[in-house]
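Enquirer: Please find the structures below.
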Structure I
Amino acid sequence: MKTTAFLLLSLFLYSLSGAQEETIFSCNPDICKLIKDFGAMKEKLRTTVEKLTAIETEVKELENNRKTKVIFSAAIGGSGAIGPFNQDTTLIYRRIFTNIGSAYNPSTGVFVAPVQGVYHFTFFYHAGGNLRNEILLFKNEEQIAAAADHASEADTADNGGNAVSLQLVVGDRVYIRLTASTHVWDSIGVTTFSGFLLS
């Protein structure tokens, strides 16, 4: 009996202490709503700050791309035939018409993308018609496009060209290769390589 009375008294006191704790930690409904609303506003503010930071970064990238102007145009130069060679050879366009941004290197014949974006390239050649002609545009080590013509005794000269738009990242290389046993010719800027940043 004493044990039962003790247990009942303990349960009663425990329930009273729980009720007091609930009373101590409960709040006015208006204040509770205000605290809850404040928490939600704090989360929305954090999300908004993250979005604004991302937008600010994107705007800076767009401004940098807009400020960066990349345009080049060059011809082989000299007078006469280039090739034929025993192996594929990178063509070096030494006669520079324009090289805004200095992304084209007239010592190597290689264009290196200074910024990420979409670039447009054109390449043209002039050559004698008695030999096969073929030039290839490469992006890094990948052949992208070609301009070619077969040998013909009836044709004294050949002209060809092509154009391509490429998505490039910083450091991508674009260049023209003359395939083995073929040739091109220049004297007045008829064998050219050009490119510019579109966006």
Structure II
Amino acid sequence: GLLESSTRLKPHEAQSYRKKALWVSWVSIIVTLALAVAAFTVSVMRYSASSFGFAFDATLDVLSSAIVLWRYSNAAAVHSAHREYMACCILGVIFLLSSICIVIKAIHDLAKRVLPEVDDFLYSVSVLSGILCTVLAVIKFMLGKVLTSRALITDGFNSLVGGIMGFSILLSAEVFKHNSSVWYLDGSIGVLIGLTISAYGIK
């Protein structure tokens, strides 16, 4: 079967958007991989739980962009509903895994009363990832809409979650700095994000 985009787009338009989707996926993979390696290094050096969660999420981001890359790697299959379906199934599984890990980590942090600490490195990585992931998400949403691709939109949603998580680390640390009784914000946002992702994954 074919996707709706096959009736809307002329062949050369479809190929041009396909190339854009490939570009976005490559940029996404490079950016998130760099962020993941950086955050992972910090989490090992400083035993930072939030850095680890962040690195893990970035790694899943890399996987989901790689799936979109595979989805659009074949020029002839740009409108292929079968490829789209396969990509969406794999993305759904990745989302469920991701949400389980995020929720477990968040509940663990809440149970152990882990306080949100943010050092300069985590701060800059969070800001950078928050901005970059949000920008990538917007581009993926726009391309996904034009190519009527749920896989691209889902990948965009994943980037958006990465961005929100980046900002949530900062937000919870700021709130905690001003009011030390509110230490549970990071964990609570984590649970919320995890549940949102799992709902989206199941869908």
Structure III
Amino acid sequence: MSTTKDIGDLFVSGDFKPLCLEGREQKLTFAIYMIDDYTASLPEGRIDLRISRGGERPVRNRDGYYCFLNLADGQYTVEISSAFYLREKTTVNTATLKEKKPVIVVRLKPAPSYPFPSYATLLRGMLKEGTEPAGDANVTVEATDGSGFTLNTKTAGNGEFVIYIKPPKVKRVRVEFKRDGKTAIKEVNIEKKVGETVSLGIVELSN
């Protein structure tokens, strides 16, 4: 069994066996690999990961894998937070992971604060329930022009939302907001708004 003092070599070499880090042998329990849902590449900015049952922090390797080491077998909740992405939670059960490649892939959804490029086609607004912001509501987007575009995201904690539409041929979309049994629907024509930001203003949930 080969060992290394570079945690990055764990994934570069494809060797998922125990490794050596800071003079001690370490065992990989699982790794989280995150993908930016807008760019389909590694996320922007700083990402913070924490887990339940002890709060151990991961070690990040140079390929973007966040490695949790030396954990007992069982179920863990991983919380992911960042200035540019919506908060994510994912449950990991070590008993169901592949022994040779215990990797969980998580797609991060851009938050309203995300640094979109100037040519991005965006829908922005604020979701409210009465006078209060409706945070963490589900947002489902479907094209109504036959282009097949779909997107699932959420509102931020303050009720703000951003919807990013990448295919240039999308002309019309239906946006549905849902939270606690209440809904709101918006039909939006973006045929002449490609590369622009469209404001949907304040959207109100109703029964």
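Enquirer: Identify the structure, out of I, II, III, from whose coordinates helix-only ellipticity at 222 nm (-39500 (n - 2.57) for each DSSP H run of 4 or more, over all residues; to 500) was calculated to give -500.
Expert: Source structure for this number: III.
Enquirer: Can you spot which of I, II, III the value 34, 16, 13 was calculated from, given it is semi-axes √(5λ) of the Cα gyration tensor in Å?
Expert: Computing semi-axes √(5λ) of the Cα gyration tensor in Å on every structure in I, II, III gives 34, 16, 13 only for II.
Enquirer: When distance in nm of label points 7 Å out along Cα→Cβ at positions 82 and 130 is compared over structures I, II, III, which one is greatest?
Expert: Values: I: 2.2; II: 4.5; III: 3.5.
Once distance in nm of label points 7 Å out along Cα→Cβ at positions 82 and 130 is tallied for I, II, III, the winner is II.
Enquirer: With Cα extents along the principal axes in Å, for residues 90-137 alone coming out at 41, 22, 17, pick the structure among I, II, III it was computed from. Before the final figure, lay out the partial values.
Expert: Numbers: I: 41, 22, 17; II: 35, 34, 11; III: 48, 33, 13.
Computing Cα extents along the principal axes in Å, for residues 90-137 alone on every structure in I, II, III gives 41, 22, 17 only for I.
Enquirer: Additional query: On distance in nm of label points 7 Å out along Cα→Cβ at positions 58 and 122, which of the structures labelled I, II, III is highest?
Expert: I
Here, each number is a calculation from the coordinates, and none is a lab measurement. Because the structure is predicted, anything quoted here is derived from the model rather than measured. Cβ atoms are built from the backbone, for glycine too; each structure is taken alone.
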